[in-house]
Structure P
Amino acid sequence: MALLEISHVFKFFGGLAANSDIVCSVESGMIMGLIGPNGSGKTTLFNCITGYYPPSRGDIVFKGQRLNGLKPDRVCKLGMARTWQKVRPLAKLTVLENVMVGALARTSSLKVARQAATHQLELMRMEKKANVLAGSLSIGERKKLEVARVLATQPELVLLDEVMGGLNPVESEEIIELILDIKKRGLTQMVIEHDMKAIMRISDRVVVLNSGEKLAEGTPQEIVRNPDVITAYLGSARVA
């Protein structure tokens, strides 16, 4: 059984179908890339998966449990956590304290939370920033901080929403290495990203959305050769 199963999910806002009949599954330990033009429904799907929006129709099943109607905090405790396109750290808290907030999802002990947060910052190579106010970080550092805070919740499935957005090539490479390192630790990931080279490099499988519907699914090699994807998203000039 897949770790995450998305079965015929629809999400309507009034008469607009932001997601329409989405079907896919995510196997344990894999990286699933999620791509598509702006407005194709990628973040809406993340919101439905993690409890921020209830799906209008269909089912979302995680570890065999139906998530429909569960709030985000409950979904998090089940072992799923996400980042956001626009990173918003708790600016007046230190970097360490920000990550402790994530760790407190699993413990009521500040000592245990501090230890867990320190460990995550070491993995993110941010331990030297532990006592710096989060509001003073660069965008690249804020992105890594958000990933650290998510990992501090001890998830089994991590959803990364454009975690490379706005970064320069060096910063993007750091994030790619972190994503691949997360995979080595046995965590499963879904990744929304517009950097096609990056998504094809890190993904085991890729789902393509267009106008709220699933346009294609396959290996990275299959996706870059799919004529429907080329027309809808990649563009013939870019593929050439």
Structure Q
Amino acid sequence: MGYCSRSQAAVLIRAGRVTLNGRIVQNPESPTRVPPDSIEIDGSPLAKSPAIYLVMNKPRGVVTSASDEKGRATVYDLLEPGWPWVGPVGRLDKASEGLLLLTNDSEWAAMVTDPASHLDKKYHVQVDCAADPDLLEKIVRGNRVLSDVTESDSFERKPRECLRAKEARLLRHGHKNSWIEITLDEGKNRQIRRVLEALEVRVLRLVRVSIGPLELGDLEKGAARPLTPQEKKALDRALRAAPRQGFER
């Protein structure tokens, strides 16, 4: 309902600060449907927050989370004071930069990040070699790489998955490095970095420049702004055009 993140909600519920239809419920997995169910936090009725949609130009070195156990800067440090709670739509890892959406509309965020939406996401990637057509073809063809499953402590037990890009094209190159535009229509953890690692190519910079019809443009690094109504409508049209049913708003 746009009040807080899922993890923050779980803390409130387990602390006994949330009531469901007048009864304290301390299991965050308890089913509910609003309406007709009513939820209160510390005795105050919970009302759905007005929807907020932000676009940020995330700098390199900033963590995409609400807090960090290592004390590193997070994307929330970049927001102006006074904003209601918003959550990142997907993630950019610490070393990556560029376009990041934030919203308190969790249903909409789930549609944007759902692989079934096939919403194109474009990245400009600087690599430590002179890219040639063969490398671009291998990026699109894909590789079977080790899964990012962290529960397994055995290298041999980790499953493999095939990761590939939808498109890859050369932007510019020098003698020692190149810039490549890579398009994904699904998002897996560190997908571009893992594909290039498998090809023994090192990523020097990775910048997301667009999500569907929304482009990063000239938004200053570290800045955030609300989506314009036209930008939001364009993203919604792209989601409705997705091949999977069930995305209607």
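Where a number appears in this text, it was derived from the coordinates with a stated rule and is not lab data. Since the model is a prediction, treat every value here as computed from it, not as a measurement. Cβ atoms are built from the backbone, for glycine too; each structure is taken alone.
Quick check on the output: 17.8, 63 is Rg and Dmax of the Cα atoms in Å, for residues 10-129 alone, derived from one of P, Q. Which one produced it? Only one of P, Q returns 17.8, 63 for Rg and Dmax of the Cα atoms in Å, for residues 10-129 alone, namely Q.
Between structures P, Q, the calculation of Cα Rg over 2.2 N^0.38 Å, for residues 34-81 alone yields its largest number for Q. If FRET efficiency 1/(1 + (r/R0)^6) of positions 2 and 98 (r between Cβ atoms, R0 = 30 Å, to 0.05) computes to 0.75, which of P, Q did it come from? Only one of P, Q returns 0.75 for FRET efficiency 1/(1 + (r/R0)^6) of positions 2 and 98 (r between Cβ atoms, R0 = 30 Å, to 0.05), namely Q.
Computing log10 I(q)/I(0) by the Debye sum over Cα atoms at q = 0.08, 0.10 Å⁻¹ gives -0.38, -0.59 for which of P, Q? Show your work: numbers first, answer last.
Details: P: -0.30, -0.46; Q: -0.38, -0.59.
Traced to structure Q.
Give the label, chosen from P, Q, of the structure having the highest value of distance in nm of label points 7 Å out along Cα→Cβ at positions 58 and 226. Going through P, Q one by one, distance in nm of label points 7 Å out along Cα→Cβ at positions 58 and 226 peaks for structure Q.
Using relative contact order in percent (Cα under 8 Å, 6 or more apart), single out the structure from P, Q with the greatest value.
Details: P: 26; Q: 21.
Comparing P, Q, the top value of relative contact order in percent (Cα under 8 Å, 6 or more apart) belongs to P.
Out of P, Q, which structure matches -5500 when helix-only ellipticity at 222 nm (-39500 (n - 2.57) for each DSSP H run of 4 or more, over all residues; to 500) is calculated? The read-out was computed on structure Q.
Sorting P, Q by distance in nm of label points 7 Å out along Cα→Cβ at positions 106 and 178 from high to low puts Q first, with the largest value.
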